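Participant: Dropping the structures in below, format is structure tokens.
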Structure 1
């Protein structure tokens, strides 16, 4: 996504790691004229002091995974998302044919992907 204009498609906030300081989870993708551009899902946080800049602390989904995100929430200490993807390179980028519900939890200082269902057709 370097060098291209980017769009923050979705943004949710909640205290994921239980430190009393809310994190922001953002879905970002390159601006595209057509098709379904892949998304990146990033967790940002800022220090507790006023004026502290936000910084990315985790990448939950990298754009290289060729997924897009349709739903995003922070609930019960977890990041929950619906990811759309492709069963093969022959599937047109306009028409993802897989759908997956995923969650990430903060455990022992890192985000752990858990509670995922098997990928299924759309």
Structure 2
């Protein structure tokens, strides 16, 4: 959101960029420890896709949905407190939305439970 706001992009490309970057960073942060354990890239990528896709998707729906629901937030400039406040709150909303989803998945041996052994 910061990048697209600085570039004065409209709502749609801003949301697309934030989703693409969220998945790219989420997957890359998860795959590094797995690769360090000597797992082949393709196998590691498949593990990360299985472990993180639902969590990241839920977070992005909540995060971007919140920003879109706050009047003027998506179009607020970087020098406007509304931008920063809505961004911070949206991240909290995303965490609250994803937490029960992740808890549910982990209890069933899915989600982050799939890659837990590689994160130590």
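Participant: Given a value of 1.5 for distance in nm of label points 7 Å out along Cα→Cβ at positions 7 and 87, calculated from one of 1, 2, which structure does it belong to?
Facilitator: Of the structures listed, the value fits 2.
Participant: Next question. Please state which of the structures 1, 2 yields 4.5 when distance in nm of label points 7 Å out along Cα→Cβ at positions 55 and 95 is computed from it.
Facilitator: Label of the originating structure: 1.
Participant: Another one. Assign the value 0, calculated as helix-only ellipticity at 222 nm (-39500 (n - 2.57) for each DSSP H run of 4 or more, over all residues; to 500), to the correct structure from 1, 2.
Facilitator: The read-out comes from structure 1.
Participant: For structures 1, 2, calculate distance in nm of label points 7 Å out along Cα→Cβ at positions 39 and 111 and state which one comes out highest.
Facilitator: Between 1, 2, the highest calculated value is found for 2.
Participant: Ranked on relative contact order in percent (Cα under 8 Å, 6 or more apart), which label among 1, 2 comes first with the largest value?
Facilitator: 2
Participant: While we're looking at this one, here's another question. Output the label of whichever structure in 1, 2 has the greatest value of FRET efficiency 1/(1 + (r/R0)^6) of positions 31 and 71 (r between Cβ atoms, R0 = 25 Å, to 0.05).
Facilitator: 1
Participant: In terms of distance in nm of label points 7 Å out along Cα→Cβ at positions 47 and 79, which of structures 1, 2 is highest?
Facilitator: Comparing 1, 2, the top value of distance in nm of label points 7 Å out along Cα→Cβ at positions 47 and 79 belongs to 2.
Participant: Output the label of whichever structure in 1, 2 has the greatest value of distance in nm of label points 7 Å out along Cα→Cβ at positions 63 and 103.
Facilitator: Once distance in nm of label points 7 Å out along Cα→Cβ at positions 63 and 103 is tallied for 1, 2, the winner is 1.
Participant: Starting from the value 16.2, 48: which structure in 1, 2 was Rg and Dmax of the Cα atoms in Å calculated from?
Facilitator: Of the structures listed, the value fits 2.
No value in this document is a laboratory result; all are computed from the given coordinates. Quick caveat: nothing in here was measured; it's all calculated off a predicted structure. Cβ atoms are built from the backbone, for glycine too; each structure is taken alone.
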